[in-house]
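Next up, some structures in structure tokens.
Computed from the coordinates by the stated procedures, all read-outs in this text should not be read as laboratory data. These figures come from a predicted structure and were not determined experimentally. Cβ atoms are built from the backbone, for glycine too; each structure is taken alone.
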Structure P
Amino acid sequence: MDRLSPTDIAALMPLLEREAPRYTSYPSAHHFRDLGPETHGAWLSRLPVGERVGLYLHVPFCEEMCWFCGCNTKATHRHGPVEAYVDALIAEIALVAARLPGRQRLHSIHFGGGSPTILSCDEMKRVFEAIDAAFQRDRATEIAIEIDPRRLTVEKAWTYAALGFNRASLGVQDTDPRVMAAINRLQPVETVRAAADLLRGEGISGLSIDIMYGLPLQTPQTIDRTLRDVADIGPDRVACFSYAHIPWVKKHQTLIDGAAIPDGAAKAAAFLQIASGLATLGYGAVGMDHFARPRDDMARSLATRTLRRNFQGYTTLPNDLLIGVGASAISEMPGGIAQNFTPNRQHRQAVMAGRLATARGFVYSPEDPMRRAVIGDLMCFFEADVEAILKRFGYPPGHLDAEIESLAPYVQAGIARVEGRTVRFDSPLRMLVRPVAAAFDAYVGPASAEKRFSKVA
């Protein structure tokens, strides 16, 4: 990993302080519009029968709110709301299935949140009964779950294994006690290690750990401690996310002391420290914020250029067909993007009345798949042969020349190169690929007073 001096980072701060989408979808969710269940239902009915799709299930509950969280979730100490939500989730699976042209084959099932571990074993079994009634899965299906290590029990680990789970992501963020206290995530590293051992003991060997940089009270010393703990646990993948302090969106973030949050330059230095440390531990960089061991599927997908990026982040899955169920869940279809109601109440009211819970989304324009391909290649592989992509989608060679020319500030800063109509990103500060990719976004206009996207760093 290349190194940058504090002076180098300071020179790049005007670019690092820009706002840009994270491109977990194109267009970004900020550009979603009202979309009815009729459109969503029509897209479902036209899915290709013989092609596998992914299924994402959102669980918007936690037993305790972490103050850094930017997800759609809420804390609850009562299980009643969870029980009601499971009923709605099962009803929605049946509604979706009724609109499909057949029992669709699944390449993946992912449970996210929130904390899916809040579901009881019986509730998880009920959800899988609904899945198996609506879809087809087999041994090749990737079945993954996001786990709060503090809530994992022997019974739950056994249940996950019996249901076919083969991947799990453990939320860690940081292992320093002072940092954990500052974000309300009190979690001894011994708890994480025990969870990893328990899952591996049940045959769930595909483990990932999530860590964050830019958290309050983080220092180079606390990051070193976290990296040592990660090395001891030994996951196959590490996801390294930037903390986005957006208290005007997530009110619980007001509980974090803003004065204790590292500035942009410190965040950039922290990312370089993490990337270098993980490289030393044998993890190769994948995309802008993932790291994987060489034999992991994610590393192999990068090597074979089959890596993809969707609303779940970087993925090895074989296509962009995704069905999302649950409050705020997003579906991606050939015609566009559909997102469910975010409030649990509205989601439940819709599905219990026999309607898809679709609230908003985006109908692709003729150009959107082409621009999405350019942005996707930049986000995944840090290069895009723009002319080849234009040809693939039936556009003339110079169709995006103005966008390429707009990259001049990034070329001058030494983080982007343009060779003919091929754009290459070249900086160890991999998050800077976001504004480079944004040059090809038809919907990102001039900066406004409204805070729409997170800062690059």
Structure Q
Amino acid sequence: MSKNQLQQLPSVSKVLLEVKSDTQLHINYITKIIKSEISRYRADAKAGKLKLKRNVIVHKILSEIDRLSKPSMKNIINGTGVVLHTGFGRAPLSKKVIANAAKTLEGYVNLEFDLDSGKRGERQNHINEMLSAICGSEKSLIVNNNAAAVLIALNTFAEGKDVIVSRGQEMEIGGSFRIPDVVRKSHCNLVEVGTTNRTHLIDYEKAITKNTGAILWAHTSNYVVQGFTKEVSLIELAALAKKKRIPLVADLGSGALVNMVKMGLPSEELVADVVKAGADIITFSGDKLLGGPQSGLIVGKKKFVTGIHKNALYRTYRCDKWTIALMEETLRTYFSDDKVSSDNLSLKLLTASQNTLLKRGEKILTDIPKKKINDLGIALVESKVEAGSGSLPVETIPSAALQFKPKTMSVSKLAKAFRTGNTPVVGYTKGNTFYIDLKAVLPNQVSRLIQAIQDV
């Protein structure tokens, strides 16, 4: 029986002849796919479980090649309500920001070329002055993420020396990124002071020795310790660091450039306020509350930022032309400490009112057939969401969501149907209910969302 089934398997060369000539895949990859698929069918044949004819097998292999010829990265609808979703690339970028950057980057660009002098330039110059002005700092630097920013800052000034950190700030950011690990990977010695809930200025003072290279202050943006607590202010730490002639490195994490309260959002430490407090070096993410591409931003006093720039590690952490172009366009969306262009998509989504989202939800329901609404058990409900990526973690933001209690299929099957549709929609499940939150759904995606609901 298995022998007859084995005879149904096509040869690699036979399948290759059937592959479309315009398939945009390397021939080696196509061959690998074919061999892998044939191997799978061969295992079934040997077990006597293959029930397909050769022509059907060829068709299925060709379908798999066609599937893999399409981009793996797809444009999705984020129905989780989490605007800064790490799994979805954190800060979403607007079409205008992307288009402006793409227009600039077509062909060759003056990434490291000074057009005025005709000599080699510096890639940092494209955003340095603008970012420094927005933050009120003397100088700035961009690297590929905030973890790199913290690591290179500590390595520059404290390699082989001690870095003092409060135990209450030894947090894990996510993905096993932990402050103590970063300190050690910077080739620095971690010196812990205080306790989890209480650290005093005297704790820092007692820990300072001739081998102290830096004091690290880390903004606990992804958790809060409440109750009997005490922490040392940045102003106090800055004064101590200045007195002892030790650099103070402040890791802000999310890095807000505008007053979140004025924009109707929970309060968040402003980069400009940390600069004013006297920190020598401030690091933060470019792809969280700032709303730009993945990057780590370093601002602060000129002599310290310049020192980091000269570190040999900088070349391994420097950003490419795409990141710099997108960051330049993102910075152009900021007008003042409480005025931002609607082209900053992250802040536009975060600041959308619950009332606006409820009206959007009502419009969606009016465009869906009543039978579909009944079959899927769709209702519009108020909801609460988090910003995401450790930003504004304690406070929730009012939102609105489409609630699904399907009558004709399981919730898990419904969720998969949304994820695997022509336009992937990713929501979340609670108990026997599926939700598509509207907080992170782009306004121009509403019609596609309606179609996706009708298609499941």
Structure R
Amino acid sequence: MKIQNTPRPSSTLLAKEPSSPVLTVSELNNTVAELLECSIPLLWISGEISNFTKAASGHWYFTLKDDMAQVRAVMFRGRAQSVDFLPKEGDKVEVRATVSLYTARGDFQLNVEAIRHAGAGNLYEAFLRLKSKLEKEGLFDNSRKLVIPFFARNIGIVTSPKAAALRDILTTLTRRAPYANLILYPAPVQGDGAAEKIAQAITVASSRAECDVLLICRGGGSIEDLWSFNEEIVARAIAACTIPTISGIGHETDFTIADFVTDLRAPTPTGAAEMATRAYGEWMNSLRTQADRLQYVMKRLLHNSMQKTDGLARRLISPSAYIERERNKLHTVATRLVHISNNLLVTSRYEIAHWNIRLKSQLPDIKPLQSRLVNAKQQLSKAMTVRLAHHHQTLSSLSSQLELLSPERTLERGYAILTDPQGHIIRTPEQLPVHKPVCIQLASGNAKISIESVQPDLK
């Protein structure tokens, strides 16, 4: 929308034109807001966060400033929920926003739709997010990393057959380890679908288990060129690999997610080849040293064995003499055993007889006690008989008394029991219900009567 500047009419002209509209403040602010939103498109703006506030509603309010100016900004809840970090005071950020006017106060502000760290593009932000995620899962922990073998006879290589890095690796391995068998697992190292191909090659190498160490390599390039090695699928394939892995990706200053997951990182592809092997000359020198040490040890062991053999030969006696000596020892031991057995048997018999005599002397005379027990039993039986007869007589007396006091005997003597309709016993004249039925219980039955009146006791 193009805005044309027109001359402002003078106060005299306005006074003479009664048809000129008069705007309210709300109408003015709404008009300005529409002009700003229509005139300025959605754009990226960089600045420093200041006065950041996260409201209870979930909206973000802050000021975006630089060295010369500042502007208010708001990011509503629906947009803020998609941001993977919480801005803080002093953060350098880039916001994608529309320019608007808060009509209620007439404040000029930015309506933010997206926010990111300044200087970090989308790829770098994705790199940091994935790195943080995998680090929390423990894929970078040293405890899960495998040990690189000291002597690798079979070396696997995951890279592009056309890559210059492959030539560097082959040159280094041919020079340092001509004895090694090299196995290439080809995969594109850049472009669409490269990450999936790399992950597939690593998985194939792990499943075949035909190499001692696996090199994952490519030459240098930009972050876009190296991005295949920053994909999650490649990182998880490396983590699941059962073969020790060495990464040699880019230059020494380049770091990828794959570098953090592999068991060992090399600064370059050539460095990866060097870390996977030992130079042929080093191996030969090491073997010569080990051979010399082995020869020395063998000579020393041989001399010691010869001296030990000579000493044993001097102590060696004939088999017949050895057997006769052992037979004499056995006879002596048998004689001592028989003597000891006889002594133990005699001693045990004497002790048994002694303890038998002592036991008999300690036994009590129980005949008087048995007589006392019989007498006591007879006395107890007589006492129990007398006591039971007494209790039986007492019980009979009490039963007769109880029988005389029972309600049935009282009724048999001519008395009656009166009860009201509720079954309560009537004990006084005041309790007699007038013109209501009263139950009379006699000795031989019951009857119901109605009381016409109750007379006082005239005495």
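Tell me which of P, Q, R gives 4.7 when you compute distance in nm of label points 7 Å out along Cα→Cβ at positions 37 and 429.
Label of the source structure: P.
Give the label, chosen from P, Q, R, of the structure having the highest value of Cα Rg over 2.2 N^0.38 Å.
Max of Cα Rg over 2.2 N^0.38 Å: R.
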